[in-house]
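Since every read-out is calculated from the coordinates, none of them should be taken as a lab result. Keep in mind the model is a prediction, meaning the values are calculated, not measured. Cβ atoms are built from the backbone, for glycine too; each structure is taken alone.
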Structure P
Amino acid sequence: MFIPTRRALLAGGAALLAAPRLAHAFPDRSLRVIVPWNAGGVTDILARAMAPAMQATLGQPVVIENRAGANGGVGAEAGARAPADGHTLFVSNADTHAINPFAYRRLPYDPQADFAPVSLFARVPFALMVGPSLPGVTNLAGLLAAARARPGALSYASWGVASASHLSMERICRAAGVEMLHVPFTGQAPGMTAVAAGQVDAMVLPAGGAEALSRDGRVRILAVTSAERLALLPQVPSLKEAGVDLVTGNWFAYHVPARTPAQVVSQLSTAIGAVLRQPAVVEVFRQQATTPEATTPEGLAEFVRDERQRWGDVIRAANIVLE
């Protein structure tokens, strides 16, 4: 018969007392969420919509920090170099974790070695819109006809060279056999503004942003890039319906610096899943034509591996190499 010693009893009691303290030790101060894009774009909108619910769930203030530049690379470097304690989260997407590694000769961060996956949180379909510089273009066939008539004369905006916006429009042009001039901006919002002002002819961007901009008639949405029509834009055909057999879009996820304790990563992943079920958050996502979706850290890692292969193929086909 085993009879525990006084030392064993004391050690066991200490372990039981320590477990709750470890579980509640994180977070012990405010959390920083780095958004690698300008304020006003869909990434910023969704992150700010989630922040109050994250604060309520985790019990600490959540501060959004916009660090735009280099197709998300400036913010990614800041996220990679942050302390690995879970108090800094980085909003990743296809650009930062699946495109940049193939588009740039050198990156100031390693998407795989410098980050630990936490959870996916959104899938984002795109829309193709035109502005007042093309008053006679009312559908995709009209845009493509105008582009064929003047090769390289029509322009399109993006939120950066080799961004998901740029590459998606490049894919549309290649599939349709047309040539247009690419005009990169430093974020989604500046590109949208340029199209609405008639300074640039067209843009592929998240469907929610295009829908909001189209309400006053300044821009016209020609197609969505999802497999089917969107509930937010039921009158707008998909690219396939409009004659271009292509599906594209973006996604957003949370990563933390590598070597963040697994217990903290798990706690953050669980919290994000809870946040995405909050009605106020779901409504903002609906308004942005965006689907909330949570994953485990392992699920996100597998998802990003697949995305790297998909976008890597696109980069190689476009022969894009950046310094």
Structure Q
Amino acid sequence: MNSSLVIGLSAVVVAIKDGEAAALTVRHKAASGNLTGLPFGPFDPDGHRTFELALRAFVTEQTRFDLGYVEQLYTFGDKGRDAPLADLGDGDAAARVISIGYLALAPAAVDTHFAGSTWRPWSQIFPWEDWRIGRPPALAPIETALRAWSGGDAQRLARARLLFALDDAPWNEERVIERYELLYEAGLVQEAARDRGETAPSRSDQLIAAVGEAMISDHRRILATALGRLRGKLKYRPVVFELMPDAFTLSALQRTVEAIAGVPLHKQNFRRALERAELVEGLGHLDAETGGRPAELFRFRREILGARPVSGLSLPLLRE
């Protein structure tokens, strides 16, 4: 039997809220339970001129938030995974949904004032990804569960060690999607049982909290892809400044980078790297609202974009 193809557009909108990296989420009509998802909608080839314009319209309609910086992320359409849900109207119920994900960055987590939309910290969705104050507590029950899942299989255990920094293996902050996919394969996240049409196995309260909040459809997979992409781009493109206001302190910039990367940075080395890259310029006046000693305000030298090759930021980790 033939089924039609529907192209869906989903947006990962990122901003910093209360010192945390947060994603804009919504509650869709099609969602079951109390789960949230990403802003999402179907592409209409007759009514929409481009994918990006359609995406911007969906986000504004569903959240009352207007997008700024946007880039295409990835195309998701694996058979056997719950396709991203949307109100598809009277279309073919058997339609296969191909979802095109977009990454959008905002300089402020503006209150959307729209029912069902909220900024949700990444740490609630991926608790194992935040190493800013040390090894996350979530990793303890995850490690126990992954070792049990491996059943002594050397290949499985090696993957768990590599991705989740077990047995003193180094942590690679960019491998977010690989870590989520391993938890999915091991059946530790709620989405896995749902997609397989199975009843979720009983788990301890510690493990339930450790694997984070589930999302509708395949939206947590899309979000994991976006987080990994953004962490990588920090190092080779100055995208972090899309998350900053026009004027900022260097401390605020460092905290933003740390919130996205999920790792602590060495203050002096971070500032030396900024100076070498010549990405920022002092404004000659101080921020008196820091709550302590006034700090100098800086701006991103946006005029250099296109004038010369521009790199991202070095991430000098703080070593204990």
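To test your reading of the models, identify which of P, Q gives 4.7 for distance in nm of label points 7 Å out along Cα→Cβ at positions 242 and 266 when calculated. It traces back to P. In this comparison of P, Q, the computed figure 19 for relative contact order in percent (Cα under 8 Å, 6 or more apart) is attributed to Q. Looking at distance in nm of label points 7 Å out along Cα→Cβ at positions 202 and 226 over structures P, Q, structure Q comes out largest.
Comparing Cα Rg over 2.2 N^0.38 Å, for residues 194-257 alone across P, Q, which is largest?
Details: P: 1.27; Q: 1.65.
Sorting by Cα Rg over 2.2 N^0.38 Å, for residues 194-257 alone in descending order puts Q first.
Can you spot which of P, Q the value -9000 was calculated from, given it is helix-only ellipticity at 222 nm (-39500 (n - 2.57) for each DSSP H run of 4 or more, over all residues; to 500)?
Numbers: P: -13000; Q: -9000.
This value belongs to structure Q.
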